[in-house]
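FYI, it's all coordinate maths here, none of it is from the lab. From a predicted model like this one, the values you see are computed outputs, not experimental measurements. Cβ atoms are built from the backbone, for glycine too; each structure is taken alone.
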Structure I
Amino acid sequence: MNLTHLHIRNYCGAREIDLALDTPVTLIAGRNGQGKSSIAEGIRHAMLGSAGRVALKKDFAALVSDGEKKGEVNVDSSTADGEAAWRVALPGGKQSGPDLGAALPFVLDPARFAAIDDNQRRTEVLDLAGIAMDAETVAAKLAQRGRAKAHIAALPLDRGLLGAARVALDKASEARGAWKAVTGEAYGSVKAESWQAPRPADRSSELLGMQVRMRELADAVDAAQRAVTVGEEQQRARREALASRAGLEGKAALFARAQDKLQHDEAELARCRQKLAEAEAAAGTKPREGLVHDLARSLALLLDILGSQAPRVASLDRYEAEHGPLATIDGAPATDPTAAAYIATFRQSVSLMETTVANSKRDRDGADAAARALDALGELPAAPTNDELAALRTQLAEAKAAKTAIDREAATIGDDARAARMADSKTADAARHHADVQAWEAIAADLAPDGIQSELLGAALAPLNERLAQHAADTGWPVVTVEHDMRILTGGRPYALLSESERWRCDAMLGEVIAHLSGLRILLLDRMDVLDLPARSQLLGWLGVLAEMAEIDSVILLGTLKALPARLPFGFTAHWVEGGRLAAAREEAKEAA
């Protein structure tokens, strides 16, 4: 990218700067306090959106030159894709222009690279190399190292390598805990490598030979049980038959007695009925009280009044046939009152004897039925003796004991087989957890700074350090290197121990490498005056080589000088600043003389 034009008006000490940037290197020089640093800060403000001298946007008005109300900075450029421009207007601080990426701050202010922390520097180095330390890249690297897909998928790689490494270590710790839960022992990597659960001998093969005997004993128990059950049932049936026969014999023996009693009771019933009939005949049967009797007497009285003219009434005849002759008109009785007094007693005796006869018939019929049932019983059922049944029960007990013994032995063999399988399962689980521990620890090592990160950094640092070494050869300055731990060394010495001029040279070379690797190909170097004259000559010669080799597009170099150099390398244009403005060419020449 070529910076083509710079225009600054009323920005701090730079009151009016208008430059066409026609050559690869533009040198802007002047005495102290003439606005050179304001030019550099204005360019950064326009292209980065941040000011160097104030922290807050509300303070941007302080950046306007004294006595002025407004200021601005404009930077124009051209690229293969077209033209671009950056602008910042004061006092509001409104900034516009394209974003050129994370490398831009380091080419406009190379000292920033050494000022950031190691993690930021690592990120910038990877970005410069076009190496993404994103989740997809890290996952691919882990897969290349043979890590399991399931483990990779469980990592929060989007949180960064350190966060993912902590998760991997937590997973390894969980796997060690799982190993301890399975084994009941504290985890140790050497112990876990060959750990096996205690395991009883597996006698499963013996069960095959025992199965025939187990079936035979089961059949023997079933047969003995059936024999005992049948024997017990036969004995019960015989006992019931004997009890039934005895009962029937007892009932059948009562038949003659029951028959005699029935005959006696029937005769007594006939006698009672005869007594009742005689009493009823003597007493006119039933009592003459009630409506029927009253009506009969009234009808008889009416007929008596009518005399010969009275008709014969059939209903009155039926009444007298049932109840006897009516009393005379004067009320004299027509029946025996003594006989009437016994009618109720005789009727009660008839009822009682009827019940007795019925009961006697039932007893006689029951005895007769028992005799017939006894004739139908036939022979008693066969049944084993008590001794024979006891022998059957002994056989059953012996068969059960033998079956119990062999079942217990088979159960022991089965328990041992299950215990062996459980032991094998525990051994396999422990091995799996141990493998998990190793896998997660390996992944944690992969994600550590000296793992994948170091591998990627090695690829990123190689071109960076190679170009730094070339710059050291071109300038004669000590070699600058960026180490894997992100330390910056110059001639083997840490950056923090360098002098001001050593740091400036280190920053300049780092800035150019960043400009080159990022593709920006622009560089802003302020305060070149910290270098002594030999170092300045080396700087100018180095930048001239870069310009001549077309390895840099635009360099703006600023510094405090007594005068512009009389001779400049290829690709340079020099300008003198005085009072915040560019001096006329004739004045520059006069000053140089």
Structure II
Amino acid sequence: MCGILFRLFRKCPVTEPCPLLLDTISRRGPDSLRTHQVEKNGDVLTFTSSVLALRGSEITIQPLVEDESGSVLCWNGEAWRLDGKDLARDNDTVDVFNLFRDASTSEPADFIKAIRSIEGPFAFVFYDAHNARVWYGRDCLGRRSLLIRETDEHLEIASVGIGKDSKEWKEVDADGVYMMNLKTNQTLHVPLVEQGIEVDGLSMEFPFGRLNTTETFSTNCLEDPSPSDELLGHLRASMKLRTAEVPSLGTFTTLHTDMKPAKVAVLFSGGLDCTVLARLAHEFVPTDEPIELLNVAFENLRVAKAAETNSKPTKKKQKKKKGVTEEEEAEQPVVSEVQTDDTPRDVYDLCPDRRTGIQSYEELKRTCPDREWRFIKVNVAYSEVLSERQKILSLLHPHNTQMDLSIGMAFYFASRGIGLLHTSTPSTTSATSASTNTPYTSHARILLSGLGADELFAGYQRHATAFRRGGHTALIAELQLDVSRLGKRNLGRDDRVLSDWGREARFPFLDERVVGWALDMPVMSKCAFGMEGMDDEEAGKAVLRRVAKMLGMEMVAREKKRAIQFGARSAKMELGAGRGVKGTDVLH
């Protein structure tokens, strides 16, 4: 993980970058911070990079500069493969720089081919000194953030847009790559196109094909084990690249002198996606290293008020009213979410993701007893939300809705990794377990996230709704919509928030080969809507549920989907924030 800040001054005086922006860039990469300046035809180009070292045997200082040609690279990414070759153990920055340098000596089409050979998340700025060109862009799924701000005389490209001019920053679309010709002051956009589609001029092909629209039942994943076997194989390959042999570079330290620091943590709600990732990480992280499970819960004032007054639960969710959104429906209380007895309880324990997280943590311990699993209760007080709110909003920009804030807060505090180490022990007086909580700060630099599984395997409630309304045809149309906007969703937003604590989020479900396999499989190889005896909760992501069972996690295989802002209770936290507050409301 790195921070990028590129600035171009067109025949005008060079100014210092905003101190707050520079500080935020450095927070993304605490191991080094360096600036390199180039003068070209009266223009001044400055390249600033911070580095979070996670690959190779030593820290590679950026920006990389070639003395002979003067070319410069600012790279924020993970090239897991180049031309199909795994690079898990190597420092990818040097390999990418050499790839770009060699490709830039000829036609732009060769540079496009070089970018196309990279598998993994990335955002970059590359200065081709020989041709006076500046290339920049993001991977096709938008897994790394890149923003741009431009005036008549001044242009900036950065991983974050923060400071007094933050509202001027716009997201660089994950729709191909861009090339600025410094000789003509013109910018060329090289668009992404579907495989097999020919367009005039330069273009880049997506690394995977279109969604398979077959409606046949012939490969039903409940009856045929091969889809689950294949998915498990692809996930294992993806996880190996992202978790095996993580080096001890930079600031791998711990505040707990008697405890070995963890290198890998999981953003852990206890749900199906993240628990499968935790279980697979166990296969590749050395057994003498702990794996952390970061479970975030908020002091939601509305829920706390209900707990204080011992509010009576409804027997079931209220009937959905016309016009109520899916997110608002998820906020309705259910029996298990409201306290009804007089037993004092921690308000954070009322969060659905806290209870689910502890249950899945216990199943991981039973399934993998030789692993040290550290369940970290990241408890966020309402006062902390108020104190950090403006900073989180600035990191989220240009995303600015109530839902962006709710999700951003959950990721921001989870990535901070400050909480309580939960330890459960069998009770001596009953069949239940007792627990102790010790103050704890995570120093893991790799955060595993289950993002992408719902889009690929039909895990959202709206997928079930689409099937009920229009069968497999409507379900496939909904999945096609999800796939078409994967690169336009919120991964750039999430990257800006998660990386502010000097950690890197990795998304095993969004590995190009996992995505390609998921798109190529017929819909009934991935889910089980319409199958006899299957309810909506079990039908969604049926292929992944079977994988969980294959890995020995029967309970996790039955977990339902729950959005993080509702499971962690970061949505609608204030008293009185009810039906009138919508996730789409714009924050000012």
Structure III
Amino acid sequence: MSHPHPELTAPADLAPGGLRITPLGGLGEVGRNMTVFEYDGRLLVVDCGVLFPEEHHPGVDLILPDFEPIRDRLDAIEALVLTHGHEDHIGATPFLLRERGDIPLVGSELTLALLDSKLREHRLRETVHHKVKEGDRITFGPFDLEFVAVNHSIPDALAVAIRTGAGMVLHTGDFKMDQLPLDGRITDLRAFARLGEEGVDLFLTDSTNAEVPGFTTSEKEISPVLERVFHESRQRIIVACFASHVHRVQQVLDAAVEHGRKVAYVGRSMVRNMAIARDLGYLTVPAGVLVDAKELADLPPERQVLISTGSQGEPLSALSRIAQRNHNFVHIEEGDTVVLASSLIPGNENAVFRVINGLARWGANVVHKGNALVHVSGHASAGELLYCYNIVKPRNVLPVHGEIRHMLANAALARATGVPAENVVLAEDGVVVDLVDGRARVAGKVECGYVFVDGSSVGDITESDLKDRRILGEEGFISVIVVVDSVTGKVAGGPEIHARGFAEDDSTFDDIRQPIIDALDRAVADGVADSYQLQQTVRRVVGRWVSNRHRRRPMIIPVVIEA
């Protein structure tokens, strides 16, 4: 099994007749999925998603894949294939289209409809769409694509088989093998087996649940739990889930009808996505059950159900505002039931538990994955992955979609089914894999980092900026203003010291004022006249004092003014 190393060099030119695979996101993380395939000088991109920021990304709204490795080759892109409609697979598409607006977009009906609403928000209207469904086969340049139905936590997900002169690649996208799905659309294992008979040279498999033994629980197992929640609740019920989880919303709507309750959506993305799903026939809304959220408030609590966004504790989501009691018209009352019907995305645990504690403080009964079966994963567990390896019988395997531990577990499963260890390639974002003469090998590495979206700016925020923000948030800052006589070099005013998030009492700094003056005098006596160097002198003196006296490392902002 090949392991990527930081010292990998830039890849050499692709061998004639070879296929190059470059993951730009999604390998080593849960989200930001994007993989580039290169054959005969042309490119095919599969997925273009976002990663949601964690607590150590203060002020960041979204994290994008790094387009830099393909920026000078955008005109070589034949198509962008989108496996399904989750944000971590389609969310960065508008940002790619800003760089080249006529890239053909390929996906299922629901996937393209969800993407369309996103593109309209970004004022991108003149885009090229190719709607496909399972069983379809379509060619873009040297890439012959065949689409296969897969089951996931959003309808209309597809795997894609990519045939080139270098061999066939089968990319599962996100998938599981629920045998009793709510919509009756199962993962097409017959197609997987047929492709395996033809010969899959490289199998890219979803790793997210590879550490979990057995088979992923069926969505239908949740219905009895929701039924019990509805049966036992005497007041309002709020269900929080992903704004794209059509199956979960369907289960809640059905339970509401059964118990004589009305339902309202809360959260802009929930309202938008469920309207799209209903219009396309993926969501069945019984007559009379759905009302506007403000109308719902006029009904008695025992007849109310709210379906809300915010199951990941996002600070600005509907559920977070409800937990903080600053939502416009939803106020938690003693005895309300809140169901968090989603998994915990790694890194969001603290935010989610903050919301749970906030809701519990106001008297809500909070039902979540930790105390009831109110969510099942959308990803294949180890038993399902083993099954797939056995029927596909791939020559080479590249685990995708997951953190390092997930991909390592997936690689071990592939080896257990007989894939030779040297043909199981472990890569991370930016690690280039070449498929040449039926063998997949690491060929090098391209520079590939995080691209941060902060408000309206894309890519302007660096890791250094985030480090400064973290220091400001955790350690506070101290500003020191000193006026220096431009003729004598002596301190003529100050030092004036202000602090925030460190110590609000100015007397705290009495002991450091004279050492600052003495250090500046010594610097001037040594011939230092440049204001930048004098500022550095102030920073060193104050930094040493703060570290020794207070064991803190605040941001220090020195200002030296010549007068």
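Can you say which of I, II, III returns 12.4, 39 when Rg and Dmax of the Cα atoms in Å, for residues 132-187 alone is computed?
It traces back to III.
Using FRET efficiency 1/(1 + (r/R0)^6) of positions 116 and 396 (r between Cβ atoms, R0 = 35 Å, to 0.05) as the calculated read-out, with 0.45 as its value, let me know the right label among I, II, III.
Value 0.45 for FRET efficiency 1/(1 + (r/R0)^6) of positions 116 and 396 (r between Cβ atoms, R0 = 35 Å, to 0.05) corresponds to III out of I, II, III.
Out of I, II, III, which one gives 2.70 for Cα Rg over 2.2 N^0.38 Å as computed from the coordinates? Please list the in-between numbers first.
Details: I: 2.70; II: 0.97; III: 1.14.
It must be structure I, since only it matches.
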